[in-house]
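Student: Listed below are the structures to be examined.
Bear in mind that the values in this text are calculations on the coordinates, not laboratory data. Source: prediction; values computed, not measured. Cβ atoms are built from the backbone, for glycine too; each structure is taken alone.
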Structure 1
Amino acid sequence: MKEQVLIDFFRGRLDASELAADLEGAYVEEAQGVLALHAEAAGEPHLVRRSDLIRLLRAVLDGDIDPHLLEAAGDCLTMSETFHFDPTDAELLSDIAHQLGTPELGYPLDRPHIALFLGWLEDGV
């Protein structure tokens with residue numbers, strides 16, 4: 001995957017289908033049975049805002065991105081040095097990105113939980 005594709009999606013330069021195509025195959029097998037996220041770094045930092053995650057989650061609820069692809073996006077947002085969370089919402093944004101990247105530890109990436117995360121973002125939790 002390319003971090004710039006995620007940034008361009010957030011900025012409205014790419015649509016959900018283009019992001020989904022980039023997220024497919026984001027994990028590569030590094031050793032037998034060990035998958036790792038392979039993300040090509042972007043050339044510029046990006047400040048992640050509520051509106052970015054709202055756009056991402058809505059695309060899933062609209063059926064434009066398969067929910068399982070959120071794991072790669074969440075991992076990228078939390079592990080990359082490119083992405084920084086808006087200080088006014090950093091705790092919430094970081095928590096949701098972490099939830100997306102680690103569904104095995106918390107909430108499964110299904111429609112009810114994605115709608116829950118979207119509600120947190122839209123309701124100003």
Structure 2
Amino acid sequence: MAVAERNLTIASDMLNHGSPSLEQPAFEWIVVLSYSAAVRSMNAGLLALNGTRPRTHAQRSRQILSTDDLRELLEKYADLENWSRDARYVSSPENFDEDIAYLAMGNARQITQHIRETLSTS
């Protein structure tokens with residue numbers, strides 16, 4: 001969970017402070033960092049709750065779906081996965097803006113917080 005928090009801090013810093021060498025923050029990389037935070041959080045949750053370590057994105061999604069305490073997070077997680085894939089492989093940086101960056105960070109924070117709370121009561 002510490003790496004997830006670190007990724008969210010980096011994303012937040014990028015969004016709030018930008019980069020001196022860029023005209024605007026790299027919104028697409030904020031999305032990628034947010035997804036990375038969600039992956040780390042989900043991995044921690046799956047390990048703690050099920051004792052499993054998914055090796056692929058597909059395995060992780062199936063395990064989230066089959067875990068009662070995590071199932072409700074699947075839509076937010078899937079959105080992050082899709083946005084991150086688009087950011088890395090499909091879309092140009094101009095297709096990402098501040099709104100999607102905030103939405104991605106919000107999803108990742110909600111996932112991380114939910115898992116932290118779930119693990120603290122388990």
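Student: One of 1, 2 was used to calculate mean projected area of the Cα convex hull in nm², for residues 50-113 alone, giving 4.9; which?
Tutor: 2
Student: Figure out for me which of the structures 1, 2 the number 36 belongs to, where relative contact order in percent (Cα under 8 Å, 6 or more apart) was derived from the coordinates.
Tutor: Among 1, 2, the structure yielding 36 for relative contact order in percent (Cα under 8 Å, 6 or more apart) is 2.
Student: Kindly point out which one of 1, 2 the value 0.45 was derived from, the read-out being FRET efficiency 1/(1 + (r/R0)^6) of positions 2 and 66 (r between Cβ atoms, R0 = 25 Å, to 0.05).
Tutor: Structure of origin is 2.
Student: When distance in nm of label points 7 Å out along Cα→Cβ at positions 58 and 74 is calculated, the result is 1.6; to which of the structures 1, 2 does this value belong?
Tutor: Of the structures listed, the value fits 2.
Student: Still on this structure, please answer the following. Using the calculated result -23500 for helix-only ellipticity at 222 nm (-39500 (n - 2.57) for each DSSP H run of 4 or more, over all residues; to 500), pick out the matching structure from 1, 2.
Tutor: 2
Student: Comparing distance in nm of label points 7 Å out along Cα→Cβ at positions 18 and 42 across 1, 2, which is largest?
Tutor: Largest one: structure 2.
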